[in-house]
Structure 1
Amino acid sequence: MNRRVAVSSVLVGLLLSVVLAMSGCGGGGNRVASYTASERCAYNSLGQIAFSAWGGIPGIRYVYTMSERGGSVANLTPSHNDPRRADEGGYHPAFHPNGTLVAFTAKRPVVGEVASKDIYVVPTSGGESVSFLRLTTDPATDDQANWSPDGSLIVFMSDRNGDPDLWLMNSADGTNQHAVRAHARTAEQWPCFNPQNANQVAFQAGPPNGRTTNLFVLDLTTSAVTQITDSPYRNECPSWSPDGTRILFHSNRSGDFDIWSMAPDGTGLTQLTQDSHSDGYPVWRMGNGSRFVFTRDRQVWTALPDGTDLRQLTRTP
């Protein structure tokens, strides 16, 4: 073969491999999109990840979906040409158990209303023509929605009584809203249903200053509460595994925020990430629990249940 042709072929091959690597093709590589992610994501059994990130209008977060390999990014909560666009967007997504609906928090008031943080539902198809189902209308903050195992109920956080408390409502229309856990001078947040027991909700609680936070399990039938962590640190944002045997959470007990796992009774404590980054807000993949998603320094990552095989899906622009 002619030497020049051979050299040219090698250069073309190298260039092609670089292009494939950058595009996420070849070798099953992940696609890394440029977004600044915000707090908790969601992960359904269909292999989709929902996350919130800043985009469009400065200072406003929107809810997006993407493939668990990255790519195929779609905006579920676009602005709808409202003159008060600063009130639009969305954040803190949570998938319905069947993966076709997303609950989220946003300020999307109707004309004449004062903007407040309420809970909405949107199909994963998204798009500008989709109408959002508004479930709460209280002028207080309603946030951090999580679906019951059969999708009929949503547990959420509301501060309408003065402090962040746990509330429950029907997911179809937002009716029957009522507090299920209200404790004065205590911030109770990030409720999460046990996928195997609709009567159990894990949550975090602590003083409003947030310096010390621990995890608890609430029995909705008896109102009994069991504390499952006990440390002078921040143990936050629980996520129950699909089979009900493990709970993920983030904690700064090792010096900075990392992802931890434990049994629902607090035993079997295991540290899953150990680095200088700020890792938080872990959520199991619905269905088989084969991976979990979390945020690391405003970026979306996934990992196996033991914390290995880390995959970065977004990067800060």
Structure 2
Amino acid sequence: MTRGILVRATGGPDALEWTDITLPRLKRNEARVRHTAIGVNFIDVYDRTGLYAGPLPMGIGREAAGVVEDVGRGVKSVAVGERVAYVLSTPGSYAEARHVPADRLVKLPPTVTDQQAAAMMLKGLTAQYLLRRTYKVKKRDPVVIHAAAGGVGLIAVQWARHLGAHVIAVVGSEPKAEVVRAHGAHDVIITSRDDLVARVRQITAGKGVPVVYDSIGKDTFQASLDCLRPLGLMVTFGNASGPVPPVAPLELSRRGSLYLTRPTLFHYIASKGDLNRAARELFEVVGSGVVQIRIGQTYALADAARAHTDLEARRTTGSTVLIP
């Protein structure tokens, strides 16, 4: 028996119930991980509200770090006692322990702490594929990063700067602007004060940018399109303000033969090889200090509802971690 969070009916933060959870018998090629730190992400909100529908009752949470407590038959890639982390497409990490397919676990180097790992498996690997694969950022590329003071955004700001990009960070308030400036943003746009499109055009001498990374969704989609130069790429990878309404392909043509993609992390790390390569690159930039994982707030696992309330109210900065 262990303790964790269950969702029996979708809804607000009060739908997160702290309760007993019975783990089944370990299956072949599974490992039991005792969690030491658990990451909180906006995808957890989508699961809780039913935007991403799943069978009920269900667990919640996609990433965590911890120690291997036991392994099932056939497991050779990890051993009892090893520090590991994971991100899964199926929810359930808001728990004291969990059974995880062993081939989805990555071993943690000594340069990465458990809290860092829990805070960056989903967010850091998302930044990795966005900057290194969806659009491979080059030196002197001007790039727009929305929600730049958030978990993914703050990692992406630092990493893009390291790659030589000119980082245009978009945030909602002056305190968040101070955070992203301290982490390497060249220019900061505050949505409550600035005209996004006008400022991007000013910064780029009227040219626009080759790529926009937009995790906000509905509220920023049209303006983000208008920030792009001809042949630019619109990367919409989140729905913090709600899902983007249907888009007529002709709108992309009118704005300069733009490209549009809605990527998902789990397609980029579907193979064990891709997962390991992405994690290795992430651990290198974090371990070397190029990217700092800013854990803005921690909560007890039993207080997950409060963490969700603060996240949705945009009262958080950096990454949020739950402690079992």
Out of 1, 2, which one gives 1.4 for distance in nm of label points 7 Å out along Cα→Cβ at positions 78 and 286 as computed from the coordinates?
2
Calculated from one of 1, 2, mean count of other Cβ atoms within 10 Å over residues 118-125 reads 20.4, and the structure in question is 1
Please compute relative contact order in percent (Cα under 8 Å, 6 or more apart) for structures 1, 2 and give me the label with the greatest value.
2
Suppose you compute FRET efficiency 1/(1 + (r/R0)^6) of positions 166 and 302 (r between Cβ atoms, R0 = 30 Å, to 0.05) for every structure in 1, 2: which one lands on 0.10?
2
Comparison of 1, 2 - label where mean count of other Cβ atoms within 10 Å over residues 222-229 is highest:
2
Suppose distance in nm of label points 7 Å out along Cα→Cβ at positions 38 and 278 works out to 1.5; of 1, 2, which structure was it derived from?
1
0.96 is what came out when Cα Rg over 2.2 N^0.38 Å, for residues 142-197 alone was calculated for one structure; which of 1, 2 is it?
2
Looking at structures 1, 2, which one was Rg and Dmax of the Cα atoms in Å calculated from, given that it came out as 19.6, 61?
2
Could you tell me which structure in 1, 2 was used to calculate helix-only ellipticity at 222 nm (-39500 (n - 2.57) for each DSSP H run of 4 or more, over all residues; to 500) as -8000?
2
Origin of the derived value 4.6 (distance in nm of label points 7 Å out along Cα→Cβ at positions 134 and 230; candidates 1, 2):
1
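Every number in this text was worked out from the coordinates using simple rules, so none of it is lab data. Every value quoted in this text rests on a predicted model; they were computed, and no experiment measured them. Cβ atoms are built from the backbone, for glycine too; each structure is taken alone.
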